[in-house]
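Listed below are the structures to be examined.
Taken together, the values in this text are just the output of simple stated rules run on the coordinates, not laboratory data. Everything numeric here is computed off the predicted structure, so don't read it as measured data. Cβ atoms are built from the backbone, for glycine too; each structure is taken alone.
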Structure P
Amino acid sequence: MLLKLTGSSGAGKTTLAFAVADRLDGVVVHEFDEVGVPDPPIPPHWRNRTTELWVRRALEYQARGADLLLSGNSPLGEVLAAPSAPSLDGIAVCLIDVADTARRDRLAARDGGRWDQEATDAFCGWAAWHRGHARDPRFRPEVVIDGSWPEMAWHRWTAWSAGDPRWRTCLIDTTDQPLARSVDRVERWVTEQRAAHRSGRLPLARGWADDTPVPARLTAAAARRPRAVPAAPPAPPPRT
């Protein structure tokens, strides 16, 4: 099973993921960027391909009887569109969010002035998009779809509405919250999702994509070429 903590930078998702790691049996914790981040400008398909890389890593853990808790920027729609996503036993996504003022303060404290006003505005804009996407799959899907990796299967969810039970992203707002309280909330969310999976109540259990019609053009394209395997991203640049 893949348990995904998503959201824009500065919300605390990676801090929370690793803080809860020792509390959960049978769960391994990773951070999306640990496989390496290319130097700017970031290649347009990098996040899509790396999302697929992590889905395949989750499948490896799944085969060994473990669940993967992954922190990173990929939202629910990107996870569901990853080529190998339907092979997962289960998927659950939680948006870790924070007020813009707190986000700006955290980025400044964490990264020592690395980000200028334009960059922090972009992080806050990305956070606002995450909120809309979490509520409704029809909220500006072009933000992630336009110019994306051709292997991404966006058709799996683009016809869904906000009322579809499969479109469910939990929200944990860390604004003015003690770290311990937010860690408790993440632990509770993970425990609830795993219990739902075991009892057959998880909306995104295996089979969630079975009724999704495949566009004829995609079927024809798949018949003409083998599935591309995403290459591992390059090593991360030195931290400054």
Structure Q
Amino acid sequence: MVIDTSPGTLSSAYLGRVATKIGEIEAVVSAQIVPAAEAIAASLGGSGLLHAWGSGHSFVLAKELFYRAGGLAQVNAVYDLALTGVGDVGSLDIGAYDGQVGHARAVLDAHDIRAGEVLVVFTPYGTNVAAVDACLWAEERGVTTVVVASDPPAGGTAHPAGRTAQEIADFWIRNPIDPDDAVVPVGPYAVGATATATGAVICQLLVVETVAAILRAGGEPEVIVAARSPEARAANAATLAPYAGRIHHL
């Protein structure tokens, strides 16, 4: 196989695949993203919080929703260093925790997540034990789940419950990820992962559609502004003050 490695060629191939995937996301805005956003808007309108969780690289998407310029203020990011490779647990060891029944439950137990609120679960394929555990935890407590994940692979889930995150979710938003994520073939392997890029697009579509739903209902969305000045930072602090006891990582 001859690979064209002239400057920009592989970049064009990657960008073309990402553009195609964004088109797939655009096609499901009305069917998948708007209903989830309306559920989020209803919860926030009742003084609830939006909670976001992800393991591995998916934790970046939870961060994308949290304290982001132009983002929703009422967001609690559920970080677990053992599932991110950022803390004392190295990246090579994430799988041991990601595949451990009960680990995600213990992490979620440490947060004030209430019935009627929404938990967004970011997971590439919806079959890892931690993601399924997070969804089951929410289901048992009356917490609405929005799962952002690809189509589940044919092999099913490793969780003993035998259900995928997509099957448990109240709302499933399909993230169009290839089976091995990377999309640019270069000989025996591929490069150019897309899950984070397309996941970030889904995050921002959730934000804009949630804001739209709040406005349709006659409400006033609480939005984080770009913290480029002391005045802007003070404005954000004032917006977040009512939720300071419930939002971690402020």
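One of P, Q was used to calculate Rg/Rh (Cα atoms, Kirkwood Rh), giving 0.95; which?
P
When distance in nm of label points 7 Å out along Cα→Cβ at positions 6 and 30 is calculated for each of the structures P, Q, which structure yields the highest value?
If we compare distance in nm of label points 7 Å out along Cα→Cβ at positions 6 and 30 over P, Q, the biggest value is for Q.
Can you rank P, Q by relative contact order in percent (Cα under 8 Å, 6 or more apart) and just name the one with the largest value?
P
Here distance in nm of label points 7 Å out along Cα→Cβ at positions 70 and 126 was calculated and came to 1.6; which of the structures P, Q was it taken from?
Working through the options, I get structure P.
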